[in-house]
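Structures given as structure tokens follow.
Bear in mind these aren't lab numbers, they're just calculated from the coordinates by the rules spelled out. Computed from a prediction, not measured in an experiment: that's the story for all the values here. Cβ atoms are built from the backbone, for glycine too; each structure is taken alone.
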Structure 1
Amino acid sequence: MRLFLGIELPQTQRESLYKQLIPLIRKYPSFRWTHPDLYHATFQFFGEVEDVEKLKDSIKTTLFDKERFTLYGNGLGMFQTTELVLHMTYRREKKIDEIVHSLETTYPTFVKQREFVFHTCIGRAPRSSKQQFFLLRKILEKTEIEVSYPVDALTLYASSKSSDGRKFVKIEEFPLV
């Protein structure tokens, strides 16, 4: 299973984020924009996991004494995979860094392949020329986003992709203290 630890955005924040993205959506109608019902913050990506129970135990151990926190949107950006992934980033928080560090030490088979960007995916676009890439990056960086919300739980999700698009299934929710 392809798994990640995520945070569900409250309905009011999903609606607010979508409204703030409407000018971009109108400017780039050919992009595959994420439906607001699918907005979530990808906290930690694990990739293909065979032993789901072991991962769940590691997460429980890690989050046992971790405190609630508030997320603050920090702007828009993008990164490349086989396509461009447009996303909202979040302000760095000490409580988040502590959780990530604990996860990396508690879950021994987790291998950090690159610097992970804690984000909410807002859309996907085909790779483009360098000129178009830099123009889009500049437009995203200039777009101001105001989103903040309290986080009182992290959720383990399974992710799959089909011809109907991406699908996220909640595996288990882990409350914070």
Structure 2
Amino acid sequence: MIRILGIDPGSRVTGYGVIDSDGRRSRYVADGCIRLGSVALAERLGLIYRGVLAVVDRYAPEAVAVEEVFVSRNPSSALKLGHARGAAICAGVSRSLPVAEYSARAVKLAVVGQGGAEKAQVQHMVCRLLGLSEAPAEDAADALAVALCHAHTQATRARLVAGGGRVR
């Protein structure tokens, strides 16, 4: 079993989810949201960094998985989201943790089986896969989905390597 911290970065709310997984079975550990309010961007980035550090220190994950930036029509929003991702990644790296990055499409494909899945479908499948009786907050559910994606991806890579397959 490996403990994985999944992060769904946002410039207003950053979701996190922690699971233990062997790649086939996953167990829920924790989830939550780092709420940033409407302070200046630099202060929000500091809050993300310190918030992720606190989660890392509390739950001691062995790996961090972060959702990549979805580039929308608004370049300013994409840049702010990229900064939020950077703060979260730096927090993991500062604790010497390996950090993996996954596109939103890859996360949805791994968890729902469809890359264009809606947020409600992701929440539903996170509940099913982790045996949760009620859905976590949207951002936390997305973070748990990122952690599940990492667990599934790493298990598949390990099987490919063990079977003599090539992995990029």
Source structure (of 1, 2) for semi-axes √(5λ) of the Cα gyration tensor in Å, for residues 32-79 alone, computed value 26, 18, 10: 1
From which structure (1, 2) was helix-only ellipticity at 222 nm (-39500 (n - 2.57) for each DSSP H run of 4 or more, over all residues; to 500) calculated, if the value obtained is -17000? 2
Structures 1, 2, by mean count of other Cβ atoms within 10 Å over residues 48-55: label with the highest value: 2
Calculated from one of 1, 2, mean count of other Cβ atoms within 10 Å over residues 40-47 reads 19.8, and the structure in question is 1
Among 1, 2, which structure scores highest (criterion: distance in nm of label points 7 Å out along Cα→Cβ at positions 8 and 128): 1
From the coordinates of one of 1, 2, relative contact order in percent (Cα under 8 Å, 6 or more apart) came out at 34; that one is structure 1
Given that distance in nm of label points 7 Å out along Cα→Cβ at positions 56 and 96, derived from a single structure, equals 2.7, which label among 1, 2 identifies that structure? 1
Calculated from one of 1, 2, semi-axes √(5λ) of the Cα gyration tensor in Å reads 28, 18, 15, and the structure in question is 1
